[in-house]
Every structure is written in structure tokens, then in C-alpha cells.
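Read-outs: derived from the displayed coordinates by stated rules, not from any lab. Computed from a prediction, not measured in an experiment: that's the story for all the values here. Cβ atoms are built from the backbone, for glycine too; each structure is taken alone.
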Structure P
Amino acid sequence: MGRIPQSFINDLLARVDIVDIIDVRLTLKKTGKNYQALCPFHDDKKTPSFSVSPDKQFYHCFGCGVSGTALTFLMEHDHLEFVEAVENLAGLIGLEVPREAGASRVRDNSNLYEILSRAAQYFRESLKTSPEAVNYLKNRGLTGEVARDFGIGYAPEGWDSIAQAIPDVSEKLLLEAGLLTSNDKGRVYDRFRERIIFPIKDTRGRVIGFGGRIFDGGSGPKYLNSPETPVFHKGRELYGLFEVRKALRHIDKLVVVEGYMDVAALAQAGIANAVATLGTASTEEHFHKLFRYTQEVVCCFDGDSAGRKAAWRALENALASLTEGRQLKFVFLPDGEDPDTLVRARGRQGFIDLLDAALPAIEYLFEQLGDGLMMQNLDDQARLASLAMPHIDRVPRGILKDLMLNRLQSLTGFVPQRDKSSSPPPSRSHNVNSSRLSPLSKRLLTYLLKKPELYQTLSVDKRCELIAQDEGDLFLDIVKYIDENPEADTALLLGRWSGDTAHGELVGLFERRVDLAEGAMQAEFVEGVARYIAGANSALRRRLLAEIKEEPSTEKLKRFWALKQQSHEDLADNDDQGN
């Protein structure tokens, strides 16, 4: 559906009481005009450092630095997506979440969710009437409770069982939901037949597809998944993630395995933090989603050549997600073993010991790239550097990237160029220098933190000019974040920079008193941005001029005169406005 209006979110936060939201999840104690509790976001066992202000409708931890509104708290504490958190808050006070104009152009898939839910119920009922399927699951060590928790079912034999089970649904919709398929001759029949069925759910718990596993000598591929549908995209979804979030309030790590049965078997053994990819290699979108819920991901693969190839693809796709503080590790299982058989053989602790000994991503990267190379040989040193740098370049700026560059230098003697791509990210590089923000940047940041929607009041040209700046400060970092995330509100901004030492200054700027009417604040923001851009362009012109004097360049000259011309146009615009 369409975007949730920012005005509704603001109104929602004004109508809920943050104390009520947090009090049902933590033990709050009144201290003066505020409330205190042990912080749920770090190891806060003795001294309550988590403060909730009913006046400001804001929370802040003086131990780990996290802060935000009721919406942020639900997202971080309950591991909810943004839309889920908004819907949760709205439901508490009986409001329906509106959508902005244009939502009608977005397809309504509610009918597909209903059809898939009914199909899941049919498969669960079919399992109860199939002794063979029940015995197979029992022989694999699964209890009825685990089968219930994961909604495991059975697709009986036959070609039109699903159509008979939900006869009021058209063949077209059953095909669209991925429950039916057709052959080259146009014959339509059940996609899943004589298979154990694993419902695949999204993060809201809605059934979006199915995975079917053969058993007892059945024919066809071992696993058969739903096809791509309007609600199911296997490159984005992870089997078991909904169940993990339901079972664990705090997710220390997520274990990525290859099969649905592996996830269920690990849950049976008391390891409730496993998820599985859906018959495809781990994608960038998978890792983006995984790291939303935890800081550590352990990929568990077979030790054979196919498993090693899968691990390497996973590593390549994960590099762009390895921002500061995140960890990626690999476990390779003995030949002939998978997580299901291994946990049954070694038990819960044996499998946990294996996870604890996982190989860090950096070690695995250099181990694979250096395989067969002799590091005392200059040619092989150069070879390793040429192989490693493209991978290191994909890692976001920060400590991890610096460590990888240091490792490369220690192995090869090659000193990589430490340019902007290897320096800490903007939101981190200002940890030390955030206090050096200019008065103008501080004022603009104050306005933007109080009303992030101010960014949208800028003209398209001004927005393009602003985000095109190559170098800037914390204000520019936040502007670029808002440009990429138009729905970002104050809570999301402060949450995004939570854990950064610049976070304290952001909170301070947000709490500054601003005695301006809304229209005046907007006017000051627009005028201030124009001055910010002019100052940045002036600094760039001076830098280009110095570089041109040292080493003349046609491209730099062109850019210098373009900026010079732009500055004259800006002055003319200002004169016109003054007149």
C-alpha cells in the first residue's frame, strides 16, 4: 500500500504515552518527574541507566546511549519493522493506519494472503490423516510441538487436491498464489504433491509461500519451493525468521542453514536462532535483513566443494552489509553431515561448540584468496593484493575495512591508498569532530531533527545540490540519510546514530528550545541550506584552485569555472529576492 503520512505518525506519537508502552515491557520506577529501569539494550544489571521522560515522551540510556520515542522502542525492543511498529501503536488506541494518495495504484494482495493461509490450514489438517508423513517426522526426531510451532503440514497425492480443498477460489488465483502449476500442454495441477510442507512466513507472520520436501523415496527434487509471486520473493525471505523473533526477545546471533528441516531440528534441540535461505544462494538482501535483527551472523555450510562455493557466494554478497560492529562467520560441517544429523549426534552443546569455533569472514576471505600462493614471492604478493582489493572496496568505510587493509599490508607489504573509501564512515568519522560543527550546521541540524520533513520543503534543485556535495559534516550525513529514507522521523534518525558518540550531541541539538513558528523555521532552514551550499562550493573552489596551480587539469578547470558561474547565479537570485 502507499506511504504512511508523516502527519499521522506525529499525531500517533502525540496520542500514546511512552510510559505505558515501556512499562508493560520493563519494570519502571518513578524517580522525580522521570522513570528509570535497567536498560534492555546492554548489560545493565545493577544500576538503572535507562530513563523515560513523560514530559518529552522520550527515552535515553546514559549507559549505552540509545534513545528515541515509543515508535523507536517498539522497533528496537520488539524487533518490529517500521510499518509493524506503527500498526502496533495505532492498534493500541484503536486507530486505522492511513495511506497517502497514490496507494490505490499499488496492488492489494490481501486475497493472496488469505488463500495461502487457507492452504496452510489444509496442509496441516492433511498431516493428521497421513500416518506415513507423521512417522517420517517422528523418525527425524520432531515432536508434535515443533511441528505445530512451525505449522508443518502434508500435501497429499493427487492432482487437484488443493482446488478441492478451497473450491471457491478461482484457478487463476491459485496459479497466482503458486499453489497450482501447468505443463507445456497447458494442463493445470497441484504444485505440491506427496511432500512434507513447510509454510514460509514474512516478518509479520503471514504465510507467503511454501517449501515442500520429499520423503520415503518420493520422486522429484528434494526441495520444491513456491515460485515468485506478488507476495513471495525468495531472494529476500528467510525461513524461520518469524519464529526466531517470536521465540527470542534479544537475538544474539542468527545461524543461516540450508534446509527447512535443519531449522526445525535445531529448534527441537533448543537452538531457536536458525533460519534458512529458500533454495537459493544467500543474497545481499538476505544479509541486509539478517543484520537488522542481530550483529552476528554465522553461516553453516556443508564442507564439500558445493558448500565451499555457497560460502564464497555468501561472503561476496555480505561484504556490503559489514558495517561497523557487525560480524560474519562461517562453519563448515564434516562430510556427510548437515545441521539436522549433527545436532542429533552431538546434542545442543556440541552444535553450539561448533558455532563458537566459527571462522571469521576476514580469515576466510584471505584463506581462500591466498590458497596456493607463496607469500615470500613478490609476484604472489602482488597477485593477492590484486585479488583482495576489489573485495575490500565493497566493505563500508569503518574499522573492519581498516583491519582488512592492515591484514593485506602485513601479508604482502602492499600499502593500500587510504582515501575516503577506507576511512571511517561519515556518521562515524564525526565521533571526534562532531563538536566542530559550524554554528550554521548546528542550527540546521536542530531544525531538521525537530522536523525531518523540512528536507522535503527544499526545491528539487536545492536537494540535488545538497546531496551532491562530496565532503561535508554530520548535517550532510543526516540529509543524505533522509534523502534515501523519506519516511525517517526523529526517532529513526536518533536510532540510526545510536551507539555513535555523535549521538549525544544529536540528542542535545534535538532538545534545544526553538522559539520560532513553523513557517519561520521553514524559511530559516531553506535560507540556511542555501548558505551551507554556497559555503561548501566556495571551499571546493579554493581547493580546486590550489590543485590546479600545483597540477593543471582541464577537468578541474571546467569544474572550477562551473562552480564560479553557479556562485554568480546564486548571488543574482539573492539580489532578486532582496528586491
Structure Q
Amino acid sequence: MHGGDLIGDLLSRRGVPAIFTLCGGHISPILVGAKKRGIRVVDMREEVNAVFAADACARLTGNVGVAAVTAGPGVTNTITAIKNAQMAESPVLLLGGATATVLRGRGSLQDIDQISILSPITKWATRVSTIKSLVPTVERAMDLALSGVPGPVFVEVPIDLLYPEEIVRKWTMEEAKMKGPIGDALRLYLRGHLYRQFNQPHVPVPSPELPALVDLTVPGDPRGKLKGVADALGKSQRPVLVIGSQTLVNQRDPERIANAVRALGIPTYLGGMGRGLLGRTSDIQFRHERGKALREADLVIVAGFPFDFRLKYGQAIPKSAKLVAANLSAGTLRKNRIPDVALRMHPGEMLVELAKLSPRSPDRSAWFETLTEREAKRDAEIAKGDASAEGRVGPLKFFLELEKKLADDAILVADGGDFVGTGSYVLRPRGPLAWLDPGVYGTLGVGGGFATGAAVCRPNAEVWILWGDGSSAYSLAEFDTFVRHGLAPIAVIGNDAAWMQIARDQVDLLGDDVGTVLRDTPYHDVAKGYGGVGLVIDDEAKIGEVLDKAKSIARKGRPVCVNVLLAKSDFRKGSISV
């Protein structure tokens, strides 16, 4: 067995369903070893997309998502996706190839200091130096990725730890052909190096300790924080629950969290990966006018949602309201706003335990009536749609029709600015973990990678990519990956020939559209060139018909790109990204 086999064995034991990659000689044994053990190897067109795919797989399975890339530029191409995984708190393992241990720092192909680059944006970045340290180190990295606040880890694996020993010995000794005493000394040194490399016992490398979280779910906790929250909830007339992405990290059974939220029975707003937790419709879920609800609340429970720009850095919640926050990160709990009750624990588990403790609720019918009226008013405004133009479709009208067409198992991959922002007002994710967006980092370009991970980890689901025409270009080439691996997502591209979220307000504020204008590109033809199917929507009357056709084609196993020619819209005026 070579090092690639050892890694394949470990990933198989840990239940990893797939490894995402772009091939390279440094990492070939990992791919071969994984394939031999029944792990699906999905080779992609860009390394950053391989990590995005691993990220999506981690979110959907509750397990570590794994990507393997070659040395040097293969590793550095992943930086954006690794940083995105860090900020989205996704447990991702990046295996990076590297030059042979004996050649490190001597100028071999693609030899750079990868550890210094990855260390600031991962929970742990380390390299392996001996074959017997390979499995313990990778396993330790996987444990760290899942523990505490989940996040990405990086393990650098030199090429001479991956290939069979006889091949490595041959390659190494070929570097020592010099005759005379110097050659003899070099050969002696290399033989000793090879012996240590393949026989030295594992010596644990220093790594961060697995953080111990304060467990406030244990009955009889002396501080009684969680019981105090339950008591406050029992007296509250106008409570609000805000649920963020962290509530669903590392969750293989999100339905138990959904059931806990239903049992609490209080007005709930879902954000990020929390969207869809309560299904398409729910009597306690609200989607609009969250700011007004927070300003009027007397108790606000924030589960796994940081006090960042989305909550106006904590100022969206008045001082008069009792504020409860649960988060895995001690720093995040108190960043920008110090809650009255801070619970450092998994926010999903907090909700489960709180539901067990909560007493009978007071009559909150007036509060629900107020929120419901606001919700209905905003939905009625959206339902009116927007203006179409000859040969083009209003974005609201498109999404109102798409909402009717989504299957019950649909997964929505959000990758865009103005187009996706409009869709978020209309589309209702069908269930937990059915909405994949980049997270707080706001990264454009996740679409092709996220869709690959979703299609691999949920092979029977209907996967949709919501692309702006700007963001689509980052990963449209992954249509080639879809075709080669039998994946069939449906991509819809909102084509208004502009970076519209920036352009609309840039022109108003600065009087110039410089840098925001795109071509009215036939993206459906680009997808055809990669082997997919391309469709066009240029008339409001055709929306339903074309979407039905796209769904039918995807069910037969072919990926589809729908180029939606958009009319100009001011629906999101004032939403410039800064």
C-alpha cells in the first residue's frame, strides 16, 4: 500500500462520499487510492471550484468535505474558497501536494511555502514528513475541522509520501549519481533519509487543542442560563427568533431542530443556510420586515447569527428587548453587541434543549396578527411583478413562476448579486439545507462548485443554480464537469448585460457606468459548447413552458442552462454592495 491508499482507507472509514479535485502528478496516488475504495472522485475545471464543491458536500452531509489539489498554483488557486469556508464555518479538508521532502526549498517544480499562506485562513495548516504520520495527521485534521467552530484545515502531503516505496527509492537515488567521496556521502545520507521516511514512528505534531465548549444543556447547570431563557420566553408577549447558518453546521438530522423551533412556536426569521428549515410554508415563519419586528420585540433570541451588517452590528435590536444569543464562538457572541444572555454552545442544540424547557406560552395572537399583516402586504406588492419589455422578462415575474415549478426536493444554489437578491424575496426553499449561498463573505463564483457538491451528495434532488450574468462566468466551465460526471443541475442566468447591483446605484451616485457593462452574451450557447443543453427565455409567456422543458431534460440526466433575458428593474434600488 502507498500513501494514497492509506488516505483512501481513512476517508472511507470516515464516511466521506466524494473527493473533489483537479488532477496533478503530486496527488495522483490520492485519487487512485480513493477510487479503489469506492469514494467518488470528481475532477473539476478549476481548483477553487473543487473546494466550493467540498464545502457544499460538508454542509449537506454534516461530514468533512474533502478536496485534493496539486502543489503550488493548485493550492494557491483555492484561497478564495478556503477563506469562504472559514467565514461560512464549513468543515473542509484540503489535501495539498508538495515537492519531495528531500527537495523542499531547493527550487523544484511548484515548491513554495504553502503553510504560511494557508495558516491564517484555516483552523490548522500542517505538513506530513513520514509515512507513519500520514493517517494520524489527516485524521487529526478532520477532527479539528468538525470540532468547536467548524472550519477548513490544510494538510500538505509531499509527493514522496504518496507513491509506492520502490518508486520513491528509485526517484530519490537517481538524484545521487555523482562519483567519488561526495557522491558516496550523498547516497549514504539519502538511504538514511528514506529509512526514516518509511520507518520512523509517528511523532504527533503540535496542533490546536479540541476546544471544550460550555455545555449548558446539562440538567441542573448551576448558572441556570438556559432555564432562565425559558422562563423569560414564557412571559414574553412579542418574542422573535432569528436563525442563522451556524444552527445547521455539522447537522445530519436537521429535522430535529426544525421540530424544536415548531415546538417553541414563536415568530421566526431564517437567514443564510437556515433558509428552508421550516419548509416552504409555516405559520411561525416570516420573511419580510424583519427590522420592524426586531424593533418592536420584547425578547430576541439569535441562534447562530453574528451581530454583523445584516443585524446592523447589533443595533437592529433595541436595548429595551432582552437579548439572548447562542454561538459556538466566544468572540462572535460578544462582537459588536453584548447580549443579556450569552450561550456558548451549538445554536441548534440550544433550540432543542430550550424547546424541552419552555413553559406554556401566553396569548400572542395580536403579535402574530401584526407580523402576518405586514407579511401579506409585502407579498402582495411582490406578486404584482415588474415591467417586462419586448424580448425581455421582468426578474420578479420570472421568480414568481419559478417558485411554482420547484420540486419538493429542490436545492437552490445562490450565486449572484441583484438577480439572486431578487429571487430571495420570492423563492421559498422546500426544506432544511435546501438553500446554499456563500455566506457572510459574499463570494461570487460559488455556483458551479456548490452545484457539483450538491448533485453528488444529493443525487436524486433537483439542483438549481441561480446565476447573475456576471457571476456565471466564474464557473460556467463546470458544465463540462456536469456532463463528464453525469450530473444534471439546471442553471438559470439572469441576463441584463450588466453588473446591475453595482451599476444601478453607481450611475445615480457618480454619473458613470464604467466597469459595470457586460455583453448580452448567449450563455446558453456556451453551455451547449460544454455538452449541456441551452434554452432561452425572452418572453414572459414562455417562462413556464421553458422551465418545464428544463426540468424534463434534467430528469433525463443532462445539465441545462436557461438564459433569461431580463428587463431593467428598480426593485432593489439602493442595494449597492459595499
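Descriptive notes on the structure:
- Which of P, Q leads on mean count of other Cβ atoms within 10 Å over residues 122-129, largest value: Q
- Read-out relative contact order in percent (Cα under 8 Å, 6 or more apart), computed value 9, structure in P, Q: P
- Label whose coordinates, when Cα Rg over 2.2 N^0.38 Å is calculated, return 1.13 (choices P, Q): P
- A value of 4.0 for distance in nm of label points 7 Å out along Cα→Cβ at positions 74 and 274, calculated from one of P, Q, originates in structure Q.
- Comparing mean count of other Cβ atoms within 10 Å over residues 50-57 across structures P, Q, the highest figure comes from Q.
- Computing helix-only ellipticity at 222 nm (-39500 (n - 2.57) for each DSSP H run of 4 or more, over all residues; to 500) across structures P, Q gives -12000 for structure Q.
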